[in-house]
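K.L.:
Listed below are the structures to be examined.
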Structure I
Amino acid sequence: MKKVAILAAENCVLSSIASPMDMFLQAGALWNVTMGEKPSPIFEVKIVTADGNPITAINNIPVTPHCSMHDIDDVDLVIVPSQGFFFNPGTREHFDRIEWLKASFERGSDLASVCAGAFTLASTGLLDGKMATTHWGLAKQFKRSFPKVDLRTDRLVTDEGRLFCGGGISAELNLSLYLIEKYCGREIALQSSRCTLVDLDCVTQSPFAMFNPEKNHSDSSILKAQERIEKNHREPVDIAALAENADMSSRQFNRRFKAATGETVNNYLQLIRVEAAKVDLVNTKLSFEVISTKTGYENVSFFRRIFKKITSVTPAEYRRRFGQT
């Protein structure tokens with residue numbers, strides 16, 4: 001039987017503790033009961049805290065752990081739940097948890113994070129130079145805090161051998177299924193998927209993400225250029241004109257734009273246009289051909305390819321998923 005420890009901390013999101021616990025405990029049990037067979041649990045799951053004392057989840061529900069993190073050993077997997085926006089690297093408890101996570105990894109434990117739990121996992125330094133994911137809305141903060149980590153918010157789950165991340169709060173279910181498949185094989189994971197009605201093969205959070213332009217920088221000339229692009233996104237972008245307005249050469253402008261926003265000018269325009277198209281797909285009955293032209297693309301096929309590249313779904317699929325019925 002594989003041992004799983006869920007490392008809870010103050011202000012954790014309750015579902016990111018409970019959902020993985022339920023999913024792992026049900027592997028080999030819920031399916032068997034559903035099929036009229038004797039339960040055969042595969043995982044032993046315990047909630048632990050830094051000192052063994054209860055914590056209070058973000059919704060003010062108390063969580064009583066089984067024990068302190070120091071009271072368990074020989075753990076196959078440690079899961080770090082989400083703390084939402086309450087990540088605080090300045091506390092003694094945080095330092096203790098980081099040291100324990102590093103020691104656990106050295107002893108052979110796999111480590112996994114859910115949503116904002118990636119901040120804690122990245123604090124160990126173990127994700128430096130490796131892929132990770134977190135909720136797309138936390139991307140800017142994560143990149144500023146951990147520039148050495150290859151953040152992929154298009155991914156719902158990332159796998160770096162013994163280091164795993166789940167993208168959002170509900171992604172704890174997808175991450176749990178992914179890990180069940182990793183440890184027990186696809187058939188057991190499919191059984192858990194069928195019982196819990198969670199899609200085993202859902203691998204991207206791109207359809208849910210929104211482009212939130214980086215404007216928390218001090219380059220006023222680039223801020224003005226961003227405003228011009230956003231205001232006139234239906235028009236072709238004229239980099240030379242933007243550079244001239246900013247009193248720069250085109251080369252200097254491109255370099256400063258990428259440094260300030262993290263995107264090239266053309267990518268920035270594409271992202272702005274895709275966001276505009278999303279609004280029309282959700283709130284209107286306009287055809288994508290009309291939306292494409294309205295957004296600034298005469299070549300509908302080209303824009304459809306761009307849309308799918310950015311969102312991972314076709315415009316029709318996006319409308320079916322998020323549009324008005």
Structure II
Amino acid sequence: MHAIVKNVPRGGAVYKDVPVPSPSRGQILIKVKATSICGTDVHIYDYNNWAKARVKPPLIMGHEFAGEVVEVGRDVSSFVVGDNVSGETHIPCMHCEQCRLGNFHICYNLRLRGVDVDGCFAEYLVADEFTVWRNDKELNYEVASAQEPLGNAVHTVFEGGGVEGKKVAVFGCGPIGIASVGLCSVSGAERVFAVDISEYRLELAKRFGADVILNPRHTDVVKAILEMTGGHGVDVFLEMAGVQDTITSGLRVLKPGGRASVLGIPDAPYTVDFGADLIQKNITIYGIFGRRMYSTWFTVSAYLRSSKFDLSKLITHRFKMEEYQKAFEVMKSGMSGKVVLLP
């Protein structure tokens with residue numbers, strides 16, 4: 001089969017022939033129908049500092065997918081050939097303290113698909129039964145491939161409370177940030193502020209229900225949000241970019257007693273004024289990693305069944321898998337929503 005392989009410890013990847021995997025006991029063989037590019041994939045493709053410390057080539061890239069079950073291994077009982085499926089990036093050990101508590105996403109021995117083990121940028125994928133999610137038969141494969149990042153957005157938006165009747169600031173309007181804007185909008189947020197340096201992505205955020213869009217290249221975002229909230233700030237701050245400026249500005253516009261949910265992974269440690277921005281404001285900060293298995297997926301499915309939330313609008317570009325270099329360049333340009341690769 002063909003696959004996109006991170007073959008050496010430097011920038012780039014190759015499209016090459018590799019063996020089709022075989023399912024072992026408790027595993028499923030999936031024919032990949034669609035897969036989408038995540039910011040993490042871009043980090044691995046560019047081989048940034050995080051990737052250098054974590055990823056050990058050679059490795060098949062990718063972790064967001066949808067496909068059809070074509071073979072089941074011994075003792076698999078939850079899936080049959082022909083099922084439309086997607087799956088988790090998290091591969092928990094099932095035995096440690098966190099797994100026994102149901103916190104599979106923060107397993108002490110956690111492995112990540114497309115990061116620590118071979119991923120889904122390929123024609124076929126083998127996955128452990130526990131990590132596979134059955135989709136509704138009628139769910140479009142392209143949309144189904146974007147469920148995993150939508151799960152990130154669900155986890156970020158709702159961890160620690162709802163957003164109904166609240167003012168929310170979303171800093172970083174990549175695909176997950178835009179999905180978060182949409183979730184806030186359809187879930188009753190009073191006002192949603194979307195902040196990004198890409199005008200293209202700000203316009204997408206507006207289509208998903210942002211009430212105010214702000215570009216820090218042209219506007220003093222902190223001053224603007226404080227003025228528009230009567231000097232009080234927002235109730236909820238969602239950090240989706242993983243850069244110093246967004247964490248600094250976001251904490252400054254968060255009102256006393258507010259909630260911050262931080263998803264973006266920085267390339268270097270943050271500098272934070274704990275006294276002024278955290279302690280004296282008595283705020284609550286949640287670090288968000290992936291999705292809760294599987295409560296987040298049930299929520300994702302409910303939103304996808306709702307006519308109020310159309311995830312297909314987030315998919316702006318489609319490429320054949322062999323055109324992966326073009327796809328990554330589009331993803332890095334900031335002039336895209338979700339970029340889908342089709343085997």
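Derivation of every value follows stated rules applied to the coordinates shown; laboratory data play no part. In this text the structure is predicted, and so the values were computed from the model without any measurement. Cβ atoms are built from the backbone, for glycine too; each structure is taken alone.
K.L.:
Which of the displayed structures (I, II) returns the greatest value of relative contact order in percent (Cα under 8 Å, 6 or more apart) on calculation? Working shown, then result.
P.N.:
Details: I: 12; II: 17.
Largest one: structure II.
K.L.:
For structures I, II, which has the highest computed value of distance in nm of label points 7 Å out along Cα→Cβ at positions 191 and 215? Numbers along the way, then the final one.
P.N.:
On the way: I: 5.3; II: 2.2.
Greatest value across I, II: structure I.
K.L.:
Identify the structure, out of I, II, from whose coordinates mean count of other Cβ atoms within 10 Å over residues 31-38 was calculated to give 11.8. Show your work: numbers first, answer last.
P.N.:
Working: I: 11.8; II: 24.8.
Here the read-out was taken from I.
K.L.:
In addition: Can you tell which of I, II yields 2.8 when distance in nm of label points 7 Å out along Cα→Cβ at positions 167 and 207 is derived from it?
P.N.:
Working: I: 1.1; II: 2.8.
Considering all the candidates, the number was obtained from II.
K.L.:
Given a value of -7500 for helix-only ellipticity at 222 nm (-39500 (n - 2.57) for each DSSP H run of 4 or more, over all residues; to 500), calculated from one of I, II, which structure does it belong to? Write down the numbers at each step before the final one.
P.N.:
On the way: I: -13500; II: -7500.
That value comes from structure II.
K.L.:
The value 21.8 for Kirkwood radius over Cα pairs in Å was derived from one model only; which of I, II is it? Could you put the intermediate results ahead of the total?
P.N.:
Numbers: I: 21.8; II: 20.5.
This value belongs to structure I.
K.L.:
Kindly point out which one of I, II the value 21.4 was derived from, the read-out being mean count of other Cβ atoms within 10 Å over residues 151-158.
P.N.:
Numbers: I: 21.4; II: 25.2.
Checking each candidate, the match is I.
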